[in-house]
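Every number here is computed from the coordinates shown, using simple stated rules; none is lab data. The shown structure was predicted, so the numbers you read here are calculated from the model rather than taken from an experiment. Cβ atoms are built from the backbone, for glycine too; each structure is taken alone.
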Structure 1
Amino acid sequence: MTTVTTIKSVLVANRGEIACRVFRTCRDLGIATVAVYSDADADALHVRAADAAVRLPGAAPADTYLRGELIVKAAQTAGADAVHPGYGFLSENAGFARAVLDAGLTWIGPPPEAIEAMASKTRAKELLGIAPLTEVTEGDLPVLVKAAAGGGGRGMRVVRALADLAAELTAARAEAASAFGDGEVFTEPFIEGGRHIEVQVMADAHGTVWALGTRDCTLQRRHQKVIEESPAPGLAPGLVAELHERSVRAARVTGYRGAGTVEFLVAGGRAHFLEMNTRLQVEHPVTEAVFGLDLVALQIQVAEGRALDEEPPPARGHAVEARLYAEDPAADWAPQTGTLHRIDVPGVRLDTGYTDGDTVGVHYDAMLAKAVVHAPTREQAVRGLAGALERAALHGPVTNRDLLVRSLRHPEFTEARMDTGFYDRYAADLARAAPDPLAPLAASLADAHGRSRFGGWRNLRSQPHLKRWRTEPDGTEHEVRYDHTREGWRADGVRVLDVSAARVVLEADGVRRTYEVTRYGGTTGRVHVTSPRGHTALTPLPLLPEPTARREPGSLLAPMPGTVVRVAEGLAEGARVTAGQPLIWLEAMKMEHRITAPASGTLTALHAATGRQVEVGALLAVVQEESRS
C-alpha cells in the first residue's frame, strides 16, 4: 500500500523559467519554495521569486547545477522536504534521484529505476525491442548521431558522408560530455521529411497511466524545438491510438510514476520511436492548456503517493507555444547577450525566467520565454500567437521574434504540411530583416523633440537636420533628413502629424500610423521603435562615418561571447588548412559553435586556447589565403 505524505517545502534543482514555473504552482498549493543559484545567477528572477535561496559554491557557472551533492545539502540546510528537478541538468540523472531519496527527501519525479531504464536511448530501444544500428555503412546514410543521455539537441549531428562520421562522433561526444557529464553517443537512421510527434504521459503508483493527447514539435533549429502545439494536426485516428498505446506501454514496462514524454518521428503514416524523456518537457504548457490541467501540481500529487483519477479530463481546443530565444537566426542562430530592458507579450501565457532589467548572460540556454495561446481552433490559436508576438515589446538583445511570426504565418505551417526540414529550407528567408522604412524617421523626430528645449524651430531657415542610424541586427545604415518650421516638423514624402519623445504619428501615402519610441542608454543607446508594421531596433551613428578598425585579411573573430572548448588536434601557427575545415570550437549558452577556415591557406596566427573566455569580436586566429595565381 502506498504511503501518502504531505509536501511542505520544495527545492527546485534548476534555474530560470522552469524554476519560476514550479514555484508558481507551489505558491498556489501553499507549499514553501527554495531556489539554488550559481554566482552568475545571484540576482536572477528565480532566486528573487523563491521564499529562500541557497548559493551553490565552487563550480564554474555552467556546471553549478550539475553538483548533485551540493543541491541535496542545500535542501537539507533550507529545510526543504522535497526536490523537483525541472528539465535539463540533473532531471534525468538516476544517481541524483537516489541521492535525494537516500537523504530522506521526496523526489518529485519517476523512480530511479525508470530513469535508468530510459536515460540511455540505446538501452531504451533495447527494452522496447527495437534493434540498434551497431555499424554504419555507406548504405545506412544519412544517419543521426545522438547523445545517449540528455536531450535538447545537444550532442546531435546529421552525417551524410561516411568520411565525416569519425569527426562528427568526436564532436558529439565532446558536446554531450559538456552538457550532460556523459559522452556516450550512438547512431540511428536519419529519417527525412518526417514530423516530430510526442505523447505526454502521467502515471501514479496505483496502476493508472494517462496518455494526454499528442504534441507536434516539428519546427526545430539545431534539433531544438522552436514551435510546439497540441493536438498534433492531421494525424489519422488509428495512428493516434497507436501512439497512445505505445506510450502507455513504455510507462508500464518501466514502472513509471509522474510526468514523462514519449517521442516519435512520424513519416509515411508510420511512427518510429525516438526516446522517452523521464521528466517534464519544456513544451508541457500546451498540454496543460488543452486538458485544463496543472502538470506540476499532478507531479506533486503523485510524489505524495496520491492517486490520479481513472481518466483524464477531455481535451478542448488547440494550443500553440513559441520559444523566444536571445539569438540571431540570420547569423547561424548565434546567441545574444546583454540587458533585457523590457519583456512584454500581451494576450498570452508567458512562462519566463526574466523580467525587465535582467541581464542575459553567456553561461546558460538562450531561451527567454515561452509564449502560449489556447483557442477553440488551431487557426485561431496560430493567428493569435503570431499577432501577440508581433505586438510584443522585446527591448534588449536580438531575438528570434520576427522569425517566429513569419514561421507561424508560413503556408506550410498554417496548412500543417511542415516537416523537420522546415528551417533547412526556409530559415534564410524567414530570418531576413524587414524593418519599417519609416522607423528611422520616427526615431529621429522623437530624439529631436527630446533634445530640444524649444521644440527645434529656428527663425532663420538653414540646412535640414541630419541623423544616421543602423538597424539591428542586419546592419543596414540609414540617413534621415527632417526640419522644424513654423508649421511644425517636416520630412520629404511624409506628413508629420504629432511628435513627442516617446510617440510619433506619421502619414504616408494617405495611411496614418503611430510609432512608439523607447530609448535606452542615453543619447548613444539603442532605440526601439514599434508600429503596426512591427518592431525595429536602431543604433545611433555619428554624422560622419568613423574609419573602420583594420583587421588583417582572413581574421577569424568570435561571433559571440563564450568559452573555447576545443582547438583542432595538431593545429599550430604555420599549419596548412582548407576552406571549411573546423579549427576552433566555441561554447556559448550550452551550445557548441564551430569556427571554420574561410579559405584554403596557412594559419599565420592562433590566439585561441582551450578554456579561454572570449568576448564577441575577439581575434581567434588568422588564415592567410593561398595565392590563386
Structure 2
Amino acid sequence: MSTAQQTASTRWESQRSFDELGRPLRDLTFTVVDLETTGGSAAGGSMITEIGAVKVRGGEVLGEFQTLVNPRAEIPAFIAVLTGITNSMVADSPSIESALPAFLEFAAGSVLVAHNAPFDVGFLQHFAKQQGRPWPRFEVVDTAKLARRVVTRDETPNCKLSSLATLFGSTTTPNHRALSDARATVDVLHGLVERLGGLGVHTLEELQTFSSKVTSAQRRKRHLAESLPHAPGVYLFQDDRSRVLYIGTSRDLRTRVRTYFTASETRSRMGEMVGLAASVTGIECATSLEAEVRELRLIAEHKPRYNRRSRFPEKVHFIKLTREVWPRLSLVRRVLDDDAEYLGPFGSRRVAEKCLAALHDTFPVRQCSGRLPATPSRSPCVLAEMGRCLSPCDGSTDSSTYAEMVARLGDALRRRPDEVVDAVNRRMSALAAEERFEEAGAHRDRLSAFVRAAARTQRLSALSGCPEVVAGRREDDGRWAVHVVRFGRLAAAGVIPAGADAHQFVAELRATAETVLPAPGPVPAATAEESEKVLRWLEAPGIRLIDVVGHWVCPVAGAGRHLALYDAVSQSRLSLVPFDEQRLPSPIHQPAR
C-alpha cells in the first residue's frame, strides 16, 4: 500500500469510535469518476473522449479504470489544447458503445463520486439512455457541492478541484486527464470525510444531508421573520444602527428569511451576518422578476458588506472603436454619446484586455493613443515593423484601405464575428500542432473573451434598442404576470387580478410605468445584470409578447451561434478556471431574427 493510501486508510479508521446509524462510510465502496469530453452538453451533440475511475473502500484503492473513447467526430482544437487529447490519440480507441458497459461493470454496486457530478453523471446517463441501457440506481456524491459546505474561504479562495487538491495534500495534480483528475478527487474525498468525521458525520446518509451547525443565538432571532408576508419580494437584514447588512430575494419572504435561523442555512458568513442583525425589512413585489431587479438596484445603492456580487455595477469596462480620421480600439470606463461602437460591458479589466488582444490579432488597426491628422507624418512604431499595424502614421496605408479594414472590424463587433473566430482558430491550431500549448491556450482565452463579449453586447443591444416591450406569462396559480420594459430597463410589473379586464389592466400598467429616456451604449438605461435578468424572463418558455415598440432583433450570423463550444469548455474547465471568466451568461434562444 502506498503512503497516500495508508494516510487515507487512517482517515477512515478514525471514525470507527462513533455511534453508527445508517451505512458507515468506511464499509461502502466508492467509484470516483471523471470524464473528458468534446463539449459541455451531451444533448447538444458533445461526446466523451476519455473515462477515468478509481474504486476505493475504507480509504484503500481497490482498482482503477481508464480508457480513451473514439468520439467519431473531430475534436475541436479548442478542446485539444485544454485536454491534450488529439484526434490521432483516439483514432483506434473503443467507441462509447463499448466503453460505457465496461465502466458500468467496473462501478456496479458502488456509490458514484465526481467533482461537479451533474456534468459527469449527466453524460453517462445520456449515453446509457441512447444505447437503451437501463441506468443503475447509483447514489451520487458531489465533492464540489460537499466542499462548499465544509471548506471556508480562509482556507482556499474557491472549490476548484486544483485548489482542493492542494488544500488536502493530494499526491496527484489535476491536469484535465480523466484518471489523474479522478485520483485527485479521491484524495479530496478522503480529506472531506476526515474533516466531517470530526463533526460526527460517519454514514452516507449523514454525508448527503450535512449542513452547518446553527448557534442558539441565531435561533433566538427567528421572530425577525414573523412580520414578513408569504409573497415574493426583497428582504433587507439591518443592524442596530439601521445599516443594511445583506439583501436577498425570494418567492416567499417569510419562508426564506426563516431559513437563516435554522440548519437550512449553510453559509458561515450568513451565520456571522445573522449574529449582527437587529431587524429584517421586507419589500413585497408583484412578481419574482420585479423582486430580482429591485434586489440588484438596492444592492448597488446600499453596497451591503455581506453581499458578494452586484455591489459595484459601475465598475465596468468597454472596448470602444473610436470615431476619427484614423480610428483605433480603446479601453474605456463609460459610454459617451459620440456615435462610436462599444463592446461590453466587461466586469473585469483582465477579460476586456484579452478580448482587445483577440481583435488586435485579427485587425491591424493602430494601437497608439491620441488623434492623428488626416495626413500624419510620424515614424513607424514597432508594431508596424512587425506587420501588426497598417501604420497610417508614416503613410504606409491610404485612408480608403484603412477605412475598409475598420468597417470589417465594426461588422465583427455588430453582426458577424467569423473573421475573428477564424483568424484566432488558425493561429491556435498552428500553435497546438507545434505543441506550443501554453501560447495556444492564451489565444483560446482571448477568443473566448471576444465571443462572449460580442454575444452579450448583441443581445443587450437588441433589447435596449427597443423603446418598449410588453410581455406576459401565465404563472403557476393561473394568473398572468405582465412586465413593461423600456430600453432594457424594467419600468413596471403587475399581475392581472382574477376577473379583471386584461386589456384595461395592461393599458393602465403602461400608463403608470416609469419614464425611461434613450441613451447611447449597449445598456443605456439599466445595468447589464438587470437587462440580462429581464432577457432571461422574456426568452423563457410560455412568454406572450403583448406589444413591441421598435425592432427586437439579433443578427442571424451573430456571436451567439459560437457560444455553445465556449460554454462547453467552461463546463469542462469548471474545476480549474477562475470564476470571473465564467460569469457571462449562456446563450438563450433569440425571440426574433
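Okay, here's what the table says:
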read-out	value
Mean projected area of the Cα convex hull in nm², for residues 334-533 alone - highest-scoring structure of 1, 2	2
Kirkwood radius over Cα pairs in Å, for residues 46-269 alone derived as 19.3 - corresponding label from 1, 2	1
Value 0.85, calculated as FRET efficiency 1/(1 + (r/R0)^6) of positions 238 and 422 (r between Cβ atoms, R0 = 35 Å, to 0.05), assigned to which of 1, 2	1
Ranking 1, 2 by FRET efficiency 1/(1 + (r/R0)^6) of positions 326 and 542 (r between Cβ atoms, R0 = 35 Å, to 0.05), the structure that comes out highest	1
Which entry (1, 2) yields the derived value 23.6 for mean count of other Cβ atoms within 10 Å over residues 254-261	1
Computed 3.1 for distance in nm of label points 7 Å out along Cα→Cβ at positions 318 and 382 - originating structure among 1, 2	2
Answer label among 1, 2 for the case where helix-only ellipticity at 222 nm (-39500 (n - 2.57) for each DSSP H run of 4 or more, over all residues; to 500), calculated from the coordinates, equals -7000	1
When distance in nm of label points 7 Å out along Cα→Cβ at positions 350 and 526 is computed for each of 1, 2, the largest belongs to	2
